[in-house]
Structures are given as structure tokens and as C-alpha cells.
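Once you scroll down, you'll see the structures, which are given as C-alpha cells.
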Structure P
Amino acid sequence: MSDIFAYDESRASTYEKFTSLLGKVAEADETAALLEQLSRGGGALELGIGNGRVAVPLSERGVRVEGIDNSESMLKLLAKRTDVIKAWKGDISDFSSEQRYDLVYCVYGTFTLLSTREEQIACLRSAAEALTEKGVVVIEVRVPPLDGFVGGQKTTTMYVDHENTFVNAVLHDPVNQNLTSTILWFSGTSVRRLPQRVRYVYHQELDTMAECVGLELAERWGDWARGSFTNESKGHISVYRRTSL
């Protein structure tokens with residue numbers, strides 16, 4: 001990932017407020033509840049643990065959680081929140097661990113921050129190698145939001161309240177399946193730029209990549225309440241297990 005897309009100290013310092021305004025902090029308890037069930041009482045590893053938005057409530061449910069993140073700034077925020085969770089700086093597309101986990105998970109679209117298909121496959125391979133025999137990999141991604149583009153670009157208003165407005169300007173590269181965006185965060189008289197690039201994947205491609213590394217689909221839901229994945233779903237939670245022989 002290019003430095004302009006990295007979660008440096010400036011980006012990390014606003015992350016919690018940004019995700020809170022979008023409802024992601026409130027959603028974390030529901031996410032943790034399902035992940036606790038999927039861990040089956042074993043240990044869990046989060047890929048892209050960040051400030052512990054999901055890992056902390058999962059740990060508070062009694063699950064032993066560890067994590068990886070490539071942002072030193074985000075890991076510092078996690079360390080301020082808890083000293084129970086072991087986390088280290090690393091690349092989620094290329095990691096190894098002597099520890100084996102009953103649950104390896106990557107949520108909030110973090111998987112799509114890996115900018116190439118090769119990196120995404122490598123991430124799934126590393127995750128599969130970190131599993132116990134009956135462990136599962138859980139990936140949460142959005143359904144590619146490709147409607148509304150004109151000439152390969154679109155601008156949308158993501159959020160408005162009496163103090164904050166988020167406007168998202170996006171460019172679409174269909175050849176590389178990239179969405180390059182900048183969120184403009186207007187707050188009072190200040191403006192922040194939050195750049196991001198994702199490589200989107202459809203669920204069929206995600207399944208194929210998982211098969212390449214010896215995983216098979218076990219479950220798929222449209223939300224953390226185990227709602228059905230339908231044509232109207234905006235995202236999905238996919239659960240993979242080792243391929244049955």
C-alpha cells in the first residue's frame with residue numbers, strides 16, 4: 001500500500017470518531033458476538049486489528065485474541081485500550097505464526113485494502129496455514145458499489161449531521177478492480193482528506209481464491225445477525241474451513 005493510503009498518526013487519531021459516526025463502533029458488539037460463537041472457545045487472530053474496535057469486545061467475551069496490523073500508530077491506540085491482547089506489526093498478506101487458531105478473521109473490508117489479487121490470495125494462504133484442524137477463516141467485504149459511476153467516477157454524500165459532513169469522491173479502474181477514493185471530512189471550518197484504494201472482489205472470486213489455498217465455503221451471511229445473503233445485500237460475511245478430503 002502506498003504511503004498516502006497508510007494509517008499514519010494523523011489518520012489513526014481520527015479513526016475512532018470516524019467509525020463511530022458511521023455506526024461501526026456500535027456494530028462491533030454484534031460482530032464480536034458472532035465471532036465468539038465461531039471461535040468455539042479457542043483462540044482468535046485478527047488480520048488488521050487496528051485500534052481493537054472488534055478485538056477488544058471479543059476479548060471481553062473471554063476469547064483469547066491476538067492480532068496483526070501494518071500501522072504502528074493504530075497498534076499504539078490498541079495498547080492504550082488494553083494490555084490483554086497480543087498484537088504485532090506485520091503484513092497481513094505475508095505472515096506466519098507458530099501459534100494455531102480456531103478463528104482467523106478480517107473484517108470491515110480490510111481484506112480489500114490489499115491492492116492485488118496475488119496479495120489477497122497470499123493473505124488467505126497465510127490465514128489457512130494459521131488454522132487449527134477444525135478452525136475457520138472469516139472474511140467481511142462489501143458487495144462492490146459500482147452503481148452510479150459516470151465516466152468512471154462518482155461523488156456521494158456519506159454522512160451529514162449538524163457538525164460533520166463526509167463527501168466521497170471515487171474513481172473506478174475496472175481492469176484492476178480498483179476503487180480509488182478520497183473522503184472529504186468537513187467539520188466546522190476544517191477539512192480532512194482520507195484517501196483510500198481498494199481492490200474489490202465479488203463473492204464468487206473470493207470463493208475461488210479460497211479454493212486455491214485449500215479452503216472451502218462453510219457459511220455466508222449478509223450481516224452479523226446471520227441474515228441471508230441476497231441480491232439486496234450490501235456486504236457479506238464468508239466463513240471458510242479446510243477443504244474436506
Structure Q
Amino acid sequence: MIPAERHQRILEVVSIKHFVSLRELSDMLDVTVMTIRRDIEQLSARGVIMSTRGGVKSRETPLRLPVERPGAHSLIPAALRYLGDSKVVYLDGGKLTFELATFFPYRDEMTIVTNDFAIAQHVMTHSTAALFFIGGKLSRHDNTFHQRVALEALQSLNFEKAFIAPESWSDKGIFHHDEYRAAYYGAIINASRKCIMLADNNNYGSNALYKMFSLTDMDRVITDLPSSEVILSRRMDPLKLHPVAKK
């Protein structure tokens with residue numbers, strides 16, 4: 001493939017994905033990383049793309065709103081509104097928080113903290129944001145880390161925003177089948193200026209043995225639970241409740 005063809009292919013991929021790593025382009029075009037670096041230098045000099053740490057991105061990376069992807073969870077748009085210009089954000093492990101991560105308008109100055117393999121991989125391959133991955137003992141249940149090493153790491157950190165999406169919750173609080181996670185989630189609350197809970201209606205009232213914390217510990221509860229204003233306002237400040245219509 002001649003340079004002009006590679007350049008065109010790079011531009012096509014960047015226009016679709018908005019960020020592509022050097023290694024990904026190297027594998028895709030079957031050339032060395034050094035060759036890709038030279039291609040990117042030439043394209044950057046023309047002002048059509050931007051060279052970044054470890055890859056290349058489009059000149060303007062649009063906010064990927066859920067309306068562009070049919071079937072996105074109804075809680076995602078509301079959660080994005082609370083992100084603001086936060087630079088340090090914690091994303092807890094889970095399917096809903098992973099979906100939220102795929103819509104984040106990542107910026108170079110952002111740092112994403114997570115205990116989830118899938119979220120970490122997405123941040124690495126689709127953004128230039130800094131990544132802090134919390135490790136420790138792996139939970140086979142959901143491929144996340146919550147045990148002692150992860151807890152110790154959390155206790156030395158500070159976030160502007162934390163997003164969590166518990167698997168089991170009710171008007172009485174948030175529950176889990178693993179008793180050790182209570183301390184972990186307590187550390188999340190202590191480490192974050194604002195802790196935002198994505199409360200999926202499908203997880204309301206599901207069974208789990210151990211109570212981790214109460215709804216009053218949350219700075220904001222975003223939920224698609226029908227009649228949530230009536231059900232939850234008895235247990236928490238109504239001003240902290242953000243109901244959304246279920247799709």
C-alpha cells in the first residue's frame with residue numbers, strides 16, 4: 001500500500017472512531033509503528049488530524065450522545081449531564097457504567113479511575129485520557145476488583161465525581177451478595193466530592209444479603225423506576241432524586 005492510500009485509510013478510520021492507537025493502525029495497515037508515526041506526522045502537518053500520546057485523533061471529537069445509538073439506556077443522558085468539566089472521575093464496574101463510559105466526552109486532561117477490565121480497555125483504546133486502574137483480587141462474578149488491595153488504593157485517592165450502578169437496590173438502600181464490598185463502596189463515597197448512582201428499575205427490589213449503604217449517602221440518584229418520586233422520597237431528599245422516563 002502506497003503512502004497516499006495509507007493516509008486516506010487513516011483519515012477514514014479516525015473520522016469514524018475519533019481516536020485510534022498507533023498499534024491499532026499498524027496492525028490494520030500491516031506496517032510498522034514507525035511507518036505509522038511518519039504518516040501521522042505528515043497528516044498532522046496538513047492540519048487534518050491531531051497527533052496525541054500513543055495515537056491519533058480527529059480535530060474535533062464530538063460528544064457521543066445516546067441518540068446516536070438506538071437502544072441506549074434511558075439513564076445515560078441524565079448521567080452525562082452531571083459530568084460537567086470534571087477532570088478526575090471514578091467509574092465503578094458494571095454493565096451500565098460500561099455503557100456510560102462509551103458515551104463519555106473524553107479529554108486529554110481527564111483521569112479515569114476504574115476497577116473494571118472492560119472500562120479500562122475502552123478508555124485505553126478510545127481516548128487519550130489518563131487511566132488509573134485499581135487492581136487486587138479479581139471477582140469472577142463481574143470481572144472487577146473490590147478486595148483489600150483495591151480498598152487500600154481507594155483510600156489514598158480523590159475524585160470529583162463517582163458513578164456507580166448497583167446490581168441490587170431498593171428504597172431501603174443498596175445491597176450486594178458480597179459482604180466485603182460494603183467497605184469498598186464506603187471508600188468510594190469518602191473519596192468522591194459527588195457520588196452519583198444510576199438506579200436501574202430492573203434491579204429494584206432484587207435479592208442480596210448485605211446492605212452496603214443508604215440512598216441518603218448518595219449526592220444524586222438517577223432512576224427510571226416508575227413513581228420513584230412517591231416511593232423514594234420517603235427515604236431520601238427529593239432534591240437529590242432525578243427521575244427519568246423509562247424507554
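Starting from the value 17.2: which structure in P, Q was mean count of other Cβ atoms within 10 Å over residues 114-121 calculated from? The read-out was computed on structure P. Mean count of other Cβ atoms within 10 Å over residues 42-49 was computed and gave 13.6; which structure, P, Q, did it come from? Of the structures listed, the value fits Q. A value of 14.3 for mean projected area of the Cα convex hull in nm², calculated from one of P, Q, originates in structure Q. Quick one: distance in nm of label points 7 Å out along Cα→Cβ at positions 82 and 178 came out at 2.3 when computed from one of P, Q, so which one is it? Working through the options, I get structure Q.
Work out which structure the value 3.2 belongs to, where distance in nm of label points 7 Å out along Cα→Cβ at positions 122 and 154 was derived from one of P, Q. Don't skip to the end; give the middle numbers.
Numbers: P: 3.2; Q: 2.0.
Corresponding structure: P.
FYI, it's all coordinate maths here, none of it is from the lab. Remember, predicted model here, so these are calculated numbers, not experimental data. Cβ atoms are built from the backbone, for glycine too; each structure is taken alone.
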